[in-house]
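Right after this note come the structures.
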Structure P
Amino acid sequence: MELPDAPRINPSILAADFVNMQRDLAKIAAADFAHVDVMDNHFVPNLTFGPQMVERIQATSPIPLDVHLMITDPDRWAPGYAELGVASVTFHLEAAADPISLARQLRGIGARAGVAIKPDTPADGLYSVLDEFDQILVMTVEPGFGGQGFMAETMPKLRALADEAKRRGSTVWLQVDGGISDATIEQAAAAGADTFVAGSAIYGADDVEAAVTRLRDRARAASLES
């Protein structure tokens, strides 16, 4: 798979119409990845998709899937999602018993390996192992539900990760998820994010394709200025 250049816009299908999923996937064909939030009602207090649904989304989506696992015991369950052929699987650092081993296993299957951290989780423990991951997801809301407000207090952590990645020559992608919109994407891009998950800002727009383009343009301009 040819990887898209930054900035990358990954619409969250948590904001799509589940009854008309194929239609709403078609609407985001101009985006880079479809972001799929898998929640188990244990690690987070919400229940969404499982492997069978992800497999059907994978078969229908016009763009690759970026799967975000908000589940307990990802060491056991994450490889099964990679085996579905999705482009990327991200698990939570807080839930993994052996994140390095799991990332290597995901890569061995053929998926990009991502690790996510909650707003209160420090990032400095990842500095020395940045290249074990293809993507680090800095949550800019508490994981579990869409439509929450952007937590600006997570930006120093993101900036520190970006600075450390640059210092080490790492090519790891830095993703943000939560409250990303026209009003916040420039702030996240200026802090070093290059991959952006947006739900209601895209699916709530009158013109979904135009919303994707506008977010990408805003992120590109902010990253060039920073």
Structure Q
Amino acid sequence: MFVKENLKNFKETLPDHVILVAVSKTKPISDIQDAYEAGHRIFGENKIQEMVNKYEALPKDIEWHMIGHLQRNKVKYMAHFVSLIHGVDSLKTLKEIDKQAKKHDRVINCLLQAKIAKEETKFGLSFEDVENILKSDELSDLTHVKVKGLMGMASFSSDQQIVSGEFKNLKSLFDQLNKDGHQLQILSMGMSGDYKLAIAQGSNMIRVGSAIFGPRNYIAS
């Protein structure tokens, strides 16, 4: 009941246009099943093997999102089922996703991860590199991947002006790319600690775990 009640209460606070990715990393299958029974269908994981295990154990109408940093050599393990890959930060990775998706006769939706935070530990493409990938002939040659939008992770900071500014910058890039004809649909910004700021700056997809599933026990994961 804990997960179901949290999920219900959380969804009631969200604008209708915002898609919730329930981040289920480190959480047991029983928690995901509870969220599923409450009507939720979109879950995010940051480790491919964990996601594969959960995919095999749970109903097949779940949309699985890969939200962690992606190693190219592991794409093959999820290519037959993953719905959306959030953290694509190179053309080489897109090529590998295309190669693996082709083996399963699928088109895999992806988001380009733009680096908006000041922290060196955050992954992501420069805004210029995002534009160059979207305009490249190499991308247009890939028939089994579809870039559906952008993803960004803001600085881990208590300064809301910094965080809002980073989200605002990514929304400006998103809008400019659409003006240029790229037809992006998804802007994935915001996690448990900053999703309200992200939504205020134009996010239409948020990645939230602890507000739904409770604190994580990383020791047990």
Structure R
Amino acid sequence: MSASPGPRGGQHIQITPSILNSDFARLGEEVARIPGADWVHVDVMDNHFVPNLTFGPTMVEALARVSPVPLDAHLMIEDADRNAVAYVEAGCGSVTFHVEAAKAPVRLAREIRSAGARASMALKPATPIEPYEDLLPELDMLLIMTVEPGFGGQKFLDLCLPKIRRARAMMDKHGIETWLQVDGGVSLETIERCAEAGADVFVAGSAVYSADDPDAMIAALRAKADAARG
């Protein structure tokens, strides 16, 4: 494994660049351009759960061997119950499955954690958080999608902000330190709204990799989110 999972809890701001917007032919070099990142976000797509195809465990394992930053795998795949642990074995320190693709999310979260990674669950924009309130203590992180999953570079959906606030309120009510991640359209123009709503982990793809200096953009995003959190 490229890095051991971080401690559970801790609400400091984390920036997680997505390599979906990087040069796939030079992934090792692209990861080396973001030493200031907290995690590298790896979007795994199977062309079934979402209409796009990226990479599987073999590619992720190769990336884990060269990445100085721990990997955060976002599985946009069908049959997450059967395949998620393979990404822990490939070297990911955090693995996110979609609740819409999991038949037994509590069992799956426990299996991911038992295998040695942080367990995270993702919700599409139209999936409500309320049915999963009792499940939150089983998770190390909750991912709220702020675009429809499948492609990078989409416009941020402001309609997801109330769900972020409700999720943070639920975590506070239960006294848990689960991380709250947002993914989709995160930029210097949108990160403050997400942070104010309660998010503390931010996936940014095109905003980071379209910048002249990706690592400087990470610092700028972190500063904006820190300021918004007060």
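Bear in mind these aren't lab numbers, they're just calculated from the coordinates by the rules spelled out. Just so you know, these numbers come straight off a predicted model, no measurement behind them. Cβ atoms are built from the backbone, for glycine too; each structure is taken alone.
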Can you say which of P, Q, R returns 38, 32, 32 when Cα extents along the principal axes in Å, for residues 30-157 alone is computed? P
For distance in nm of label points 7 Å out along Cα→Cβ at positions 70 and 110, structure among P, Q, R ranking highest is P
Across P, Q, R, mean count of other Cβ atoms within 10 Å over residues 94-101 reaches its greatest value in structure R
